[in-house]
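Only the coordinates and a few stated rules stand behind these numbers; no lab work does. Just so we're clear, the structure is a prediction, and the values are computed from it rather than from any experiment. Cβ atoms are built from the backbone, for glycine too; each structure is taken alone.
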Structure P
């Protein structure tokens, strides 16, 4: 496993597609698929890809998404998951690191995600 206890990445969005599951503005099952290029110290080191699905809609229109994402890095993959209220613009939030492959086999911890702007997100992984 990687020896760093804290890993930092800058994520630059590459593509995002939204798939609607009904005719309302927000529907259970609406999905967003996305990918970002990942950078460390200014160098591109991999990419991530994930899916967020609307799983709950409140009577007042607020809704919640479940997101599953994985990073592809030279040393292996890192998977993470979160369950958050969708808000625009999105505030910083946390995700659970749920596992990995290669050097990251058995990895766990928490990831802080700061969607600072539409063009730049900051990921900080705190490893157990």
Structure Q
């Protein structure tokens, strides 16, 4: 992981988490995780993985150490070497993920109240 942060007050329904960054030119994927605690092997309220090899955005949760079934988004709004802005909006049903200005994903995933944020990428 390149970046890890705690969210001591958690994320309430209606909260917007805005993430601005750029995808490294040599990256084959990057990940964003809203974790349920600050621990290294924490469960995930939301795990987003943008995979360049498959041109796919995948969403998932992990509860009690077990990954749930993946949900795949339609479209792939990311490009290596280019900046992006993601807004994660919490609502009653789960999360809405907006990649400005290109795409919007809705997921019903939610297993816990997020307490941490992880960002990372992997090289080819």
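Summary of values
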| quantity | calculated |
| --- | --- |
| If mean count of other Cβ atoms within 10 Å over residues 24-31 is computed and equals 16.1, the structure in P, Q | Q |
| Parent structure of the calculated result 11.9, given that mean count of other Cβ atoms within 10 Å over residues 8-15 is the read-out and P, Q the choices | Q |
| Relative contact order in percent (Cα under 8 Å, 6 or more apart) - structure with the largest value, from P, Q | Q |
| For 27, 15, 13 (semi-axes √(5λ) of the Cα gyration tensor in Å, calculated) the corresponding structure among P, Q | P |
| Structures P, Q, by mean count of other Cβ atoms within 10 Å over residues 80-87: label with the highest value | P |
